[in-house]
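Student: Have a look at these structures, which come just after this line.
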Structure P
Amino acid sequence: MAHVTPERPVAFVTGASRKIGIGSAVALALAESGWDVAATFWRPYDATMHWGSDFTDADALLDELRVSSPRSVSLEADLSDPGTPARIFDHVERTLGPVTALVLSHCQSVDSDILSTSLESFDLHFAVNARATWLLVREFGARFRGRHGTGRIVGLTSDHTAGNLPYGASKGAMDRIVLAAAHEFKNLGVTANVINPGATDTGWMSQELEDSVRRATPLGRIGLPRDCANLVAFLCSEQGGWVNGQLLHSNGGSK
């Protein structure tokens, strides 16, 4: 009798492009945990960041994912376009099958305060961080056909406010959208949680800020992308199925 490879569940991870980013770490952790992964990225946003981004990172990530999950796919996606979420779900379902876990690690983040934030920047932050989250969660809920108790939604948030107004405000809206799904999707048996990973070493911090974060953290180090990824993998696992409707801090106890 021929050996039959068990079908792997499908995880859809947004914002997985930069090699040292949280999204990439999450995608890899899920692939290593037995998931087939569909990942999205958006190079034009990465290119605007002062720390830069290697154009080949997304391709290198896909190669790494396929070591553990040969069927994994990635695609470039502009989440400021309201038509993108449905198109992505169509693509993922055609190539991998129905999505069991949705992990929202994408973001738009450009520092500005109350007085300096422009209308265009404010609207773009809410389009990417809040509206796209709602549309992705809506697609997931409308399409989910998995066994009761197996569905997972995880969003990554931030508690930034002062000096980072549009990012912090739109991430606050994202929190509420994801947490609403824990109750609105109860008949589907889908859990929904939000993680605040705190200050994480993804290349954006100055040496002065790194030192400050290290001093403020009881464990005496800076958070790493894999720290958050480990928690995402647990929440998406069968063992994590009783954690629901929570905003969790994965920050080493930093104040």
Structure Q
Amino acid sequence: MMAEMYGKATGCCGGMGGSMHLIDLSVGFLGATPIVASTIPIAVGAAFGAVSSGHPRVVVTFFGEGATEEGVFHEALNFAALKKLPVLFVCENNLYSVYSPLSVRQPEGREVAALARGHGVPSVQGDGNDVLAVRRMTAEALEHVRSTGPAFLEFKTYRWREHCGPNFDNDIGYRTPAEYERWRELCPLDRLRETGLAAGAFTGADIEAWTAEIKDEFAGAARFAKDSPFPGPDALMRNVYAGAVSAHPLARAA
């Protein structure tokens, strides 16, 4: 994944996808696409294909609340409900679409989960910053999906950084410092650490060891990405035309 973000030949898409088009079939990840809500019908199609081919699979699709404002969201939920497809819809509601709050995008008083219920899909809301609650609700939803049909989870959460990038953007005025601090106190990692330590599930030494292991793994991935080569000239016409690349005159000219 890191190599793909660097545009390198060793990336999961050979350096051709970048950060917006990740895909890795070896781990069951069908792909990320940059068009808002576009992964939802892909997930429904994958679930429909699994049922049609007799494979007992469950498909999970993740999206923000902004995706629920697209027409394809409603079309996909309707089809999933109609065909009782094994797909779990997970909405990460962080209250904003880029810089636009829910108040300027959706009617006051309406909950996102209600949209799914309107299509006959069982839906529940939860605290997206409570790791254990998310795990429990997901397990319950998957049990329903495997036995009955689609389900919808809406998790209320928040983002600390800007919409796209590593920086903070609290200075541009679309959200208040007080709102940010209120949500910052609900950090899921901090809450899980405190809960686990209090319950004796792990120790401070365990956390230090895990942190060091994760940092080392990430540093190794970054080194691999930086040291990997860029795609060569032979990759220019690859996957552009159906069939043999050499059959196209432009490919022969190249």
Structure R
Amino acid sequence: MGIHKKTKLNQLIQRWPDGKINSSKWLNHEGYGANFIQKYKNNNWIEAIGSGAYKKYGDTVDWASALECVQKQLNIQVHVGGKSAIELAGKAQYLKMKETSVVIVSNKKEALPAWMTKANWKTEIDYKVKNLFSSDLAFGEKQNGFVTMEIDKSSIIISSPERAFLEYIDELPNKSSYTESKEILENLISLRSSVLQHLLENCTSIKVKRLFLHLAEHTNHPWYNKIDQSKISLGNGKRVIFKNGVLDKKFKITVPKDESYEGI
């Protein structure tokens, strides 16, 4: 290997922190074409993660480093959302220290690269396309319900608790729990009414908006009374969300009957 190639390799390794994944797209952009990549693989400097992504040889990488690569290098607009984002923010009733699964959400149809979905991260990737908010809400912006979080050696975009909770109750009644929804919201004392207002006004799901306001009214945190419901479109007519439930006459949805809620 010539001096130039050694220097080029040294430059790459110096710019490649432990625990990071680099995509073929990024490597090519930085001047490392297929020939360089193949030589570095053959000499055990780097190793492939499926097709299209690489790590330093012998390095340990995880789902967060994969997501960081997808967000920053491939510009795919996906994020940690729903209950996973609430748990990572320490807002759930029981915070899981190590994720066995993580919810990855896109607000539009985006294909995750095969190397991310097929690799063994020791964490299941639960990918969901929701179309839950207006496409006018720019990805990654704080006012649109996104935050940046440091996880180990990676910096990734996740839903703020406000957005994450709306994503979570979107799964009701089939994949999320009404009781758990109430318990989670009881812990979300410091939600920002301005962010909620913005998200609710731009939410495309009548079900989610009605459910959220129903749950929020009964939790009655201080932020609830700051929401201007006159600016939130709730549609018309009754919605049967839970079969054999009781009717909340204010928000016109059926909800489970329990000891604390007998209907309105």
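Any read-out appearing in this document is the output of simple, stated calculations on the displayed coordinates, not a laboratory observation. Every value quoted in this text rests on a predicted model; they were computed, and no experiment measured them.
Student: Compute mean projected area of the Cα convex hull in nm² for each of P, Q, R and report the one that scores greatest.
Tutor: Greatest value across P, Q, R: structure Q.
Student: If you don't mind, another one. Given a computed value of 10.8 for Kirkwood radius over Cα pairs in Å, for residues 188-235 alone, which structure among P, Q, R does it belong to?
Tutor: R
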